[in-house]
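Colleague: Please go over the structures that come below.
None of the figures in this text is laboratory data; all of them are computed from the coordinates on show. This structure is a prediction, so every number in the text was calculated from the model and none was measured. Cβ atoms are built from the backbone, for glycine too; each structure is taken alone.
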Structure 1
Amino acid sequence: MTFKHESYLLNRSSQFSLGTGAENRTDLTLAPNPAVHYSAIAGNVLSGATPLVNALVKVLTPGGNPLDHQYTNTQGGFITSQFPAGVYQILVSAPGFLTSAPVTVNLPADSAAFVDFNLSADPRAAKNSLFGLVLDQVTGNRIALATVILTDTGGQTVAATDTNSDGQYLLCETDNGSYLISAQKPGYELPVPLSITVTGSQLSQTNITLTPEVATEGTVHGFIRDGSGGALQGACVGLYAVSGATETLVQTTFTNASGFYLFGEVTAGNYLVKAKLDTIA
């Protein structure tokens, strides 16, 4: 295939009138085209034998810097802007298709290089993307490093991710279907999961709001040991609330193999711990 260059730029004369049977002489001076030694890259983009319309064609330097982009016409054809002779990279992308590998083109002077592309369908194109923000319910601020959890309607975890420094999350390649989405972070209450349904390559936005947790309860823990420092397993441990001279038992538990005990959900107040170990003869 040949490639024609405009060696001299198009010029025009002034308008003139020509009478009946009259003679006229019109001379024009053409200016040389400064881009006459430049060349272009042309070609076609197909999927199998089908032309791809509006496929994006990108021209880069060998180092990856952008130079030009064009879109294919109704026949899948393209032609780039004109460039001086040299080495270029060109690649193509289209929605629903895998982006091509870059092709290196040695572009000659005063000519054109022709490159055809055949794109393969992207098997992930039919999947959905979920995105949004995790926000503080009180301040409205975005929450960084919150864990976003996506589960199916049966409660099985499908995917999880963490928010970035701007409180944003993104879950890609999600199958069509119905899901529950929630978020968690220490210092916040667990929210009620939100229901979402996605289908058909959907871009679905869901913002999640977390309520700060008010710490009104504490814990009490420790170890029960014998006189030589050995752990006592199975010791009965009681937590007593103290009010004046009155001691009221509020919780009991038993030590583990390390002699460790733990009481939770303890409200503010005065307490003491008592322990004993019974032996069955």
Structure 2
Amino acid sequence: MSLILAATPLGNPGDASMRLRDAIESATIIAAEDSRRFHRLCSDIGVKFTARVLSFFEGNEEDRTRELLGELQSGAIVLVVSDAGMPTISDPGFRLMRDAIKLGIDVSVIPGPSAVTMAVALSGLPTDRFTFEGFAPRASGARLATFEKLRHEERTMVFFEAPHRLGDSLGDAVSVFGAERLGAICREMTKRYEETIRGSLSELSMWADANEVLGEITLVIAGASADSATLTADEMVARVREFEGAGMDRKAAIASVAQEFGIAKRIVYAAVVDANKISP
């Protein structure tokens, strides 16, 4: 019994590895996110298989995981493939891998194409440290809250995004990270119409609003400058004291600064409290 997770091409069949080809030919069960796309991949790379193909996607992941674990315990060789890239990375497979490991089942990974690392490399932004954040929330309020938590993240940030939400997502990014923060839109990587748009978030936002965005999108955003959280806190406190010096009470001053900085009042309040603790 053996569970194999295998990376598949992002779009260009030429990126399929020999190990992937061998795994497809030797598997007894293939769990594919989209069976039609899997059959097309096999046709494109000239591979034939005898395995039983099962659909394995978000909607049936829980039930299918139990089924596949049973097959594995019966001696099956199960190969898991997603539509593109590595299974478990914003795709099904994590639960199956976790539970297989708990059961002592032999597991392995066939490395290969990755939208995350390819986008970081294409972006021209720092690659020494980066964080993958998956898909940002669909609702603007939740998305803004997510971005707010990352406001002072110093590592390069990578997001997946649906093309029809890219403009809204970039608009929210501008409001939280600032118009001048650098970023890159990586579209249709390895495919015929591959395109990378680099620039400030305001420039990327304008591009998204002015163009019909199609295809697979990976968004890369530069991290914050070092000590940005401390600098911002000092700026907030200084601004609150300016308002107080002009005769405004503290509550109103905090509310005004929160609106000016585009952040929650509790963040400004916390900065003022912390500043008062260390004041002589």
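Colleague: Comparing FRET efficiency 1/(1 + (r/R0)^6) of positions 92 and 140 (r between Cβ atoms, R0 = 41 Å, to 0.05) across 1, 2, which structure shows the greatest value?
Modeller: 2
Colleague: Right, here's the next one. For relative contact order in percent (Cα under 8 Å, 6 or more apart), the calculated result is 17, so let me know which of 1, 2 that is.
Modeller: Answer for the origin of the read-out: 2.
Colleague: Taking distance in nm of label points 7 Å out along Cα→Cβ at positions 20 and 44 from the coordinates of each of 1, 2, which one would give 5.6?
Modeller: Details: 1: 5.6; 2: 0.8.
Checking each candidate, the match is 1.
Colleague: Could you tell me which structure in 1, 2 was used to calculate mean count of other Cβ atoms within 10 Å over residues 116-123 as 14.8?
Modeller: Only one of 1, 2 returns 14.8 for mean count of other Cβ atoms within 10 Å over residues 116-123, namely 1.
Colleague: Tell me which structure, out of 1, 2, gives 0 once helix-only ellipticity at 222 nm (-39500 (n - 2.57) for each DSSP H run of 4 or more, over all residues; to 500) is calculated. Before the final figure, lay out each step's value.
Modeller: Details: 1: 0; 2: -14000.
Answer by label: 1.
Colleague: Hey, another quick one. Hey, semi-axes √(5λ) of the Cα gyration tensor in Å derived from one of 1, 2 reads 46, 22, 15; which structure?
Modeller: The structure behind it is 2.
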